[in-house]
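I've put the structures underneath this note.
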Structure 1
Amino acid sequence: MTALPEWMSSLPEEGITAEEYDRLPEEICRRIEIVDGSIIVSPSATPRHNRIARLLANRLEEVVPRPWQVTTDVDLRIADVPLHNRRPDVLVFEGDPDVLPIRPLQVLLVVEIMSKGSISSDRIDKPAEYASVDIPHYWRIEREGDGLICYSYILDQTTQSYASSGAHLGILKTDHPFPVDVDLDELL
């Protein structure tokens with residue numbers, strides 16, 4: 001069994017606080033998410049995963065209307081106490097890109113690209129978390145045979161959960177949250 005890194009073993013039992021997290025080096029933050037103060041260590045993304053995120057972000061950036069902008073793999077601070085911090089694969093938000101973390105009120109769309117190690121989290125946990133803080137749109141991209149499928153969701157304000165707005169195989173073509181078409185096969 002591998003020993004915990006020094007910084008991790010010195011954390012209080014009740015979990016990491018926002019102040020403690022904000023003092024961590026970026027190279028550590030890139031590999032973790034925080035759920036209710038508990039650290040969730042994520043393995044490094046595969047080159048394929050990173051390519052999908054980068055190409056999708058590039059395509060969204062071509063069509064996203066102002067004042068919205070697109071970024072990848074940055075902190076989304078869902079709550080300060082207890083600390084709840086996610087790092088979506090792609091994020092459409094407004095505001096100063098140098099002011100981090102990004103807050104839910106700034107976010108229009110969150111995209112998660114599902115990996116073998118994130119199936120339950122991407123299908124169940126993250127959509128519930130994002131809906132609970134009123135993020136209007138959520139997309140999840142999964143492997144489907146030799147291609148990709150994108151499930152798109154719109155927030156239902158009455159239930160505080162996402163309602164399906166489509167499953168897109170081959171081509172993602174939607175008007176929500178803005179008109180865009182993406183050749184999903186090209187992302188591979």
Structure 2
Amino acid sequence: MNAITEFDLSVLHSLETIRNEVLTFILRVFTHLADAGIFWILLCAAMLIYPKTRKIGFYAAVALALQAILGEAILKHIVCRERPYYYEPWIDTIINRPITYSFPSGHTSSSAAVALSVFIQNRKMGAPLIVIALLVAFSRVYFMVHYPTDVICGIILGCLCAVITFFILGYILKKYHVPFITQKDR
């Protein structure tokens with residue numbers, strides 16, 4: 001067994017000891033909040049409506065789309081890592097078992113992409129989103145639908161997408177004035 005798999009399984013085994021009804025209830029809310037990226041998509045859409053948050057919403061939406069392309073459409077199908085319960089029959093996920101590949105965690109990468117995109121531009125608005133993103137990430141390991149390394153790499157991917165988006169869109173918006181995006185609230 002390689003070192004990464006040993007690490008992953010040791011974390012999953014240790015999480016069994018902290019499972020309880022209260023934590024399960026709380027984390028179930030956060031894990032389902034990020035199902036299919038719906039919360040993050042709706043948040044981006046809401047920010048796009050208001051002129052004060054339109055630019056932030058646009059950056060977050062682009063980062064979200066970029067992570068979906070890189071993570072869900074490309075990486076998952078290159079790596080093809082099965083979920084923990086596929087190899088470990090002792091695992092009780094508590095929630096419904098996803099049928100897609102495990103690496104990287106899509107819930108985590110989408111959460112990190114949007115939360116960091118918002119935080120980079122508005123720390124006050126982004127800080128609670130960072131907390132939500134971290135709770136989503138933890139919930140994926142807590143429910144044992146992802147290995148810890150899936151979640152760690154999901155965080156890295158989401159953060160990279162947010163940073164890349166920030167710099168590329170920043171350059172484009174500075175070079176070509178886009179009124180819909182750069183318009184200030186009057």
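Worth a mention:
- When helix-only ellipticity at 222 nm (-39500 (n - 2.57) for each DSSP H run of 4 or more, over all residues; to 500) is computed across structures 1, 2, the figure -21500 traces back to 2.
- Among 1, 2, structure where distance in nm of label points 7 Å out along Cα→Cβ at positions 88 and 128 as derived comes to 3.4: 2
- Entry that produces 0.3 once distance in nm of label points 7 Å out along Cα→Cβ at positions 16 and 32 is calculated, selected from 1, 2: 1
- With relative contact order in percent (Cα under 8 Å, 6 or more apart) derived as 15, matching label from 1, 2: 1
- Source structure (of 1, 2) for FRET efficiency 1/(1 + (r/R0)^6) of positions 112 and 176 (r between Cβ atoms, R0 = 30 Å, to 0.05), computed value 0.95: 1
- For mean count of other Cβ atoms within 10 Å over residues 56-63 computed as 16.9, the structure of 1, 2 it came from: 1
Every number here is computed from the coordinates shown, using simple stated rules; none is lab data. Fair warning: this is a prediction, and the values are worked out from it, not measured in the lab. Cβ atoms are built from the backbone, for glycine too; each structure is taken alone.
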